[in-house]
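Alright, structures below, take your time with them.
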Structure I
Amino acid sequence: SRPKDFVPARAADWITIDADTVVGELRIRRVAAGDRFAPFGMPKGTKLVSDYLTDRHRSVLEKQAAAVVCDERGIVWLVGETVDRRVAVHRSTQTILEVRLLPPDREA
């Protein structure tokens, strides 16, 4: 459950999301052409991941290396950038899920 002193994660390799909004299992993959999401902080609508990264002045190499964590409904997290508005933690959130990326040589 959500503690009263909860502070959202603010690291490139770690997020906190509303667990009740996640549908199915989470998986990680490279960004694909046409991927869209609703970046947290954008009040409405969706944005192409490629446009989001361009707006943040990411290089071509950074764009090619970009990864997303998805559930059955779509993108949950543009890794290193932001979460999708759909899974963001709000005052009404009851259960928080922490997601961390670990280097391949390290176990949880």
Structure II
Amino acid sequence: MRVTDVPDPGRISRRPDDVVTILERPHTLHGSTVSRMELRLYTEGDPSRPYSIITAYLEMDGHSIETIYDEGYRGDTPLQDAAAFLVSSVGPSGAILRARVALEAALDRPGKV
């Protein structure tokens, strides 16, 4: 099952402008097996001052989920900055846990998917 847990899914209904892979080998965390984790960048607005929407995309336990990770006016390298922060400061476990909770909620409420 593919879940998009974004307030306005139309904003990310296209190919991302850029992708950074965080995990690409199976990793078990919080009782779930994550087979892939990416941060995806979607830009909107004026190319000279783009508005960035960064999502976390995870393939987990046979399902996939995409959730908002960050958004706003984030400068010239928003995706690389977010990925560096995630890996060096926070660690991916928080984003994985948040995605797992959202996925479980969506699986309990089929109309949300």
ask   = Which of the displayed structures (I, II) returns the greatest value of FRET efficiency 1/(1 + (r/R0)^6) of positions 55 and 95 (r between Cβ atoms, R0 = 25 Å, to 0.05) on calculation?
value = II
message = With relative contact order in percent (Cα under 8 Å, 6 or more apart) coming out at 25, pick the structure among I, II it was computed from.
response = II
request  = Taking distance in nm of label points 7 Å out along Cα→Cβ at positions 31 and 79 as the quantity of interest, name the structure among I, II where it is greatest.
outcome  = II
ask   = Computing helix-only ellipticity at 222 nm (-39500 (n - 2.57) for each DSSP H run of 4 or more, over all residues; to 500) gives -3000 for which of I, II?
value = I
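Read-outs throughout are calculated quantities, based only on the coordinates presented, and are distinct from any laboratory measurement. These figures come from a predicted structure and were not determined experimentally. Cβ atoms are built from the backbone, for glycine too; each structure is taken alone.
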